[in-house]
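The next part holds the structures, each set out as structure tokens.
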Structure P
Amino acid sequence: MDQISEKVQKGTTTVGIVCKDGIVLAADKRASAGYLIASKDVDKIHMISSNMAVTMAGLVSDAQLIVKLAKAELRLKKIRNQKESTVKEGANMVGGILYQNIRKFSTVPGIVSFLLGGKDKHGFRLYELGVDGSVTDVKKFVSTGSGSMMAYGVMETLYKEDLQMKEGVELATRAISAAMQRDMATGEGLDVFTITLEGAKKVVAKKVVSELK
């Protein structure tokens, strides 16, 4: 597991914060391949149902495929049951996919993790979905990726109980910004999504221009 941990902690910074009135998800925009910046405009936060969204970190191809599988499975389950899945059901389902993904033989290990946030009849929930398929219920905040240490430093210092959504967005922005200052694999800007009673929406989309003029 130490080798897996070392490999997954590369290439991004994602943040999830539990607020009094919802969930905040944030991520940077850079995709890296070793020391090469492979892309400067990657969307790392995706809606997988009408009431759930995920951030992704790790191997891009596996992350994209798992997002597609999660969307399809949740859509099929809604058709069968005539209702939306709960956030816990969605987290367990994606966790199961991750469990199978990391354990199949491959010359390229499918190392990827997610943060999943959503709302249902039980309220707002945030989960960390580990590369090994583990599902962790997050009560305050969480970060994944190579810049997570910097992000955690900001959140440990500034997080408070009963955080309002506006404060949560500001805290997530500061956490990702701190990672961009010190982590080579984090950069180009950030996206911030909120999940409230009104649904999920993107509330921040900032670009950092680094080109020479």
Structure Q
Amino acid sequence: MTADVDDMLLIHGGLWEDVGADWFWRRTGVVDGLAGRGLTVVAPDRLRRAPSWTAEADQLAAVVRGRPGGELPMTVVGGSFGCAAAVRLALDFPQLVGRLVLAWPATLADQFTAIRVRAGLARQGAPASVLNALLGAQTLPSATDAELSALAVPVGVLPAEPPGPVHPRSAVDALLRLLPSAAELPGCPEPPRPEFPAHLASFVDAVTAFTAR
């Protein structure tokens, strides 16, 4: 089945936060920028207070299947913790994902970062079962490194610049090593950051060029 390169699914960041697609993708100009290149962009809100990455993948699969031509694979762009949801979607519903962009990948592989995030989620009321389901200890929290190594789709990995504790350069390097068909794309700040507007055009250029490969 051939991917419909004109259809793109954007998966926003955040983990049990009041973050939505409007704040992450629309207000920052990403949706309009990609639409201006002729792409049909789908940017849903992720499942709020998701109990697991599998539940997130199920919700996203329903969104993809609900669009015209719903069984055609799309280019999927995950941002920050949206990368984890995007990877789980590609693993659980491989027929729906033709290409994958992991932008500013968020990781909890660092012990101290994981402790801080776990404490924050617990304060929001996440029970132990949810914490254990969401906070994986490998490169991305939604998948084992062995699962990542089995992904066969083309993957673009876009670093966060500047990197930070949740978006370290080490996560990018690990993904480039683990994923069999990964390529590094030009990095930039994440969309919600105040520095992002100066990088909007270059981000849109990078993602659009990746879809055309």
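What to note about this one:
- Highest-scoring entry among P, Q, by FRET efficiency 1/(1 + (r/R0)^6) of positions 61 and 85 (r between Cβ atoms, R0 = 25 Å, to 0.05), is Q.
- Structure with the greatest value (metric distance in nm of label points 7 Å out along Cα→Cβ at positions 189 and 205, set P, Q): Q
- Comparison of P, Q by distance in nm of label points 7 Å out along Cα→Cβ at positions 165 and 197 - largest value held by: Q
- Comparing volume of the Cα convex hull per residue in Å³ across structures P, Q, the highest value is found for P.
- Calculated for structures P, Q, mean projected area of the Cα convex hull in nm², for residues 21-92 alone is largest in P.
- Answer label among P, Q for the case where relative contact order in percent (Cα under 8 Å, 6 or more apart), calculated from the coordinates, equals 21: Q
Quick note: the coordinates plus some simple rules give every number you see, no bench work behind them. As the structure is a prediction and not an experimental result, all values here were calculated from the model. Cβ atoms are built from the backbone, for glycine too; each structure is taken alone.
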